[in-house]
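Take a look at these structures.
Coordinate-derived values only; no laboratory data. The structure presented is a predicted model; accordingly, all values stated were derived computationally and were not measured. Cβ atoms are built from the backbone, for glycine too; each structure is taken alone.
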Structure P
Amino acid sequence: MNKVYVIGIGYKPLDRKAHEALLSSEVILASRRLFEVFRSYEEFGAIREKVKTINSIEETIGFIRDALASPHPGSLTLLASGDPLFSGIGRRAVNEFGKDAVEILPELSSIQVAFARVKEPWDDAFLISLHGGPDPAKRRRLPYTLHEIPLLLQRHPLLAVLTDRENNPAEIARVIAASSLTADSPPVIYVCERLGYGEERITEGGPDTIAGMSFSDPNVVIIKNIPGSPLSRPEAPRLGLTEEEIRHSRGLITKDEVRAVTLHKLRLPLEGVLWDIGAGSGSVSVEAARLCRGLKVFAVEKNPEQVDNIRWNKVRFDVPNIGIVEGLAPDALRDLPAPDRVFIGGSSGRMEEILSLVRERMPSGIVVINAATFETLEAARAALAKTGFAVEIAQISVSRMRAIGEGNYLSALNPLFIIKGTTGGDRE
């Protein structure tokens, strides 16, 4: 095959290069929705017999892969929506077939068109995609979730959101309307439906109004925040966040000194996957994610109040590489990417089950477990040894100076056991 052309369509006639690429292609691939869009293009009549409709991305990639392997390849065009490299199939095409085989010919993105329709400059906009589709694994890979939008509005005056059927404009508006963060100054929401189609519609309203409406796909949501008191931008990443800086509930947080030793024991890689099991407020997740931006951190927590704290801290400290998983281990771990490091801050009495799954999924890596009691210590030690980890144990005791009357006294925190298990290439 000479070339795979990925051509964006939707808003204006094709330019000369895209026109010529389309006419020279032996096959043109399109989804059903883009096929309907393409019918209005002047080139459609001349090449309609070449158009093959495939609605599955995986089938599309498979078709192109087979075409590349054919003995007499020719050029092929894949029609995409707007700019294929903006939350589109362009990234997948380049990753699958290589930069030499793929040429991207972009259109305007739906985000560009949406801002033009509402006549708002967008050079300071924060762009997010909630377009994960029905696959839960894909949704977990999204940098931000629907429930983090009110927090993002505390940091950014203008948001643009690519939606899908579950993360739709009405659901976005309901989350904003229910949040105390935006109660005093609710934002303006624009919903830009079916941009480029004959039935294009732009709707403007507050969260309560938009929450009660329904909208057609596809659509883009723009949220304009009324200036309030945005959170300050975080400092440059460094080890040493304090308990006072990290939002938590009822003192349930890994103490500063313990967190420092825990992160030291984990020997975090710059890239890879960390499971933070029983994440609590997410303090370990946040510090790890700030230190290693290429590390994907999954904070697994069963308590809804703590999950809200993790969401807050994730946005407060600008760490989109944290994925939040609400659920109980080990069941909540089964669909996650295999880990390189695991921290267990809480096991809900299922230590052996959790470590058995960790050992199965992590042939080489490090597990660190914090234990406040001898019972948890022995359960962790026994389970690590049983599942083939090399075990080392340390106890950390911390005393902090406190002022009482006119004097200063050292006040001891509860001692804690830190258990480290290593396996594979990470054995020392």
Structure Q
Amino acid sequence: MQVEKLYLAIYRVLQAVSIPFVPLLGLYCVTRAKYRNQFLMRLGVGLAKPAGKGPLIWIHAMSLGEYHAARPLIRHVSSGLKGARILVSATTASGLNAIKRDKFRQDKYTTTVLPFDLSFVTKRFISKIKPDCFVLVETDIWPGLLHQLRQRGCSIILANGSISSKSAKRLSRLPGAAEFLYGPFSCLGMQSKDDARRLLDLGLDAEKIVTLGNLKFDIRPPQISDTERARLLKATGFDQKDTIICCGSTHEPEERLLLDTFLKVRKQASYIKIIIAPRDVQRAEKICTLCERLSLKWRRHSADSGERTPDVFIIDTLGELLSFYALSTLSFVGGSLARIGGHNLLEPVYFKKPVIFGPHIESCREMAQALIRAGAGFCVSDKTELEKTMKELLYNENRRRRAKESAACFMKSHQGVAKRYVDIIKAKLNYGL
């Protein structure tokens, strides 16, 4: 506890030292369109307090990915805690925009941006909204905010928590650092047993740590009607009889590996097509150039440019990849052949699609292992294995059908995570007990 207080004292000194730079930060934000509308809100100006008298539950999702994970939780809190007021915040522009665009929001919750972690800002923010429970989804730990919430008697819950072996190793080198970051939480809800074990190894209170699973299992994928499917297919330029490989969140050099493999697997079947969605949409131009070098016809989504009947469709827009997985026969999730650590493996599985990924899956290892055990996921170490696995799934109908059935069973057996979090929130608030 003394070490934790020392860290907190140092952190507050750093906060105080940073205050003179706030005007410079403001100037920077004013000159950047994506930050301009957030700056005053992050200082607590114009904060809208949720109306009503019920307990206030503040749910924070840093960015777009965290908000997608938080959405099932928000839905269950709204339906399971009648009378409770809900405030949802984000840090990034993409996260805040996703919240504001969400049709589910309507009158169910109020939206704001996370305040700057400066003591005078967070004090004002907390004093105005008076939260009873703060739920942090996945990441974005700000120690000053968390310690002030604890001082005010607010229950603090980490939802969908995870910690990599690398992060745990770094924290272990600094005595007391883990307690400083995670100590304010009254409940640490972790995605996997491995995540929970790492926190235990760091010396955190075992009574606070629970393994509840991944909230992403409870995400409701968009319902793709026949009309919507036809619209998406028209956008690609593919035919309804085509067999489609959808490759999402790719990095360099994965696109080259995927296109080389694509050329090999479609030698006997010109009806096989490929969709590529780079993680960084700014790299779409490079992928177009790569297609031309390989004599592949391409089409870009945003510009609606390229061939009318392409071999390769490039998604260079944000937030649309998920729906295109519904068109696919099989999928690949990137950041896994490249040394990135992997991305969300569940998105194609929502649509009962088998998913292929590489060996670099540090950020989603337990999920990958569970998919492999279930027969819905396939790990490949290089382009040779990638070609072999793609051919097996594309040309062996029985093998593909079994993988599809396994994906459906896998999703169904892991759902119910959001309800478990609601039960914890109810217990912390003595709600309905």
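Which of P, Q yields -8500 for helix-only ellipticity at 222 nm (-39500 (n - 2.57) for each DSSP H run of 4 or more, over all residues; to 500), as computed?
On the way: P: -8500; Q: -13500.
This figure was derived from P.
Work out Cα Rg over 2.2 N^0.38 Å for each of structures P, Q, then name the structure with the largest result.
Working: P: 1.17; Q: 1.05.
Once Cα Rg over 2.2 N^0.38 Å is worked out for each structure, P has the highest.
Next up: For FRET efficiency 1/(1 + (r/R0)^6) of positions 90 and 258 (r between Cβ atoms, R0 = 35 Å, to 0.05), which structure out of P, Q has the highest calculated value? Write down the numbers at each step before the final one.
On the way: P: 0.20; Q: 0.65.
Greatest value across P, Q: structure Q.
From P, Q, which structure was distance in nm of label points 7 Å out along Cα→Cβ at positions 186 and 410 = 5.6 calculated on? Don't skip to the answer; put the middle values down first.
Working: P: 5.6; Q: 3.7.
Corresponding structure: P.
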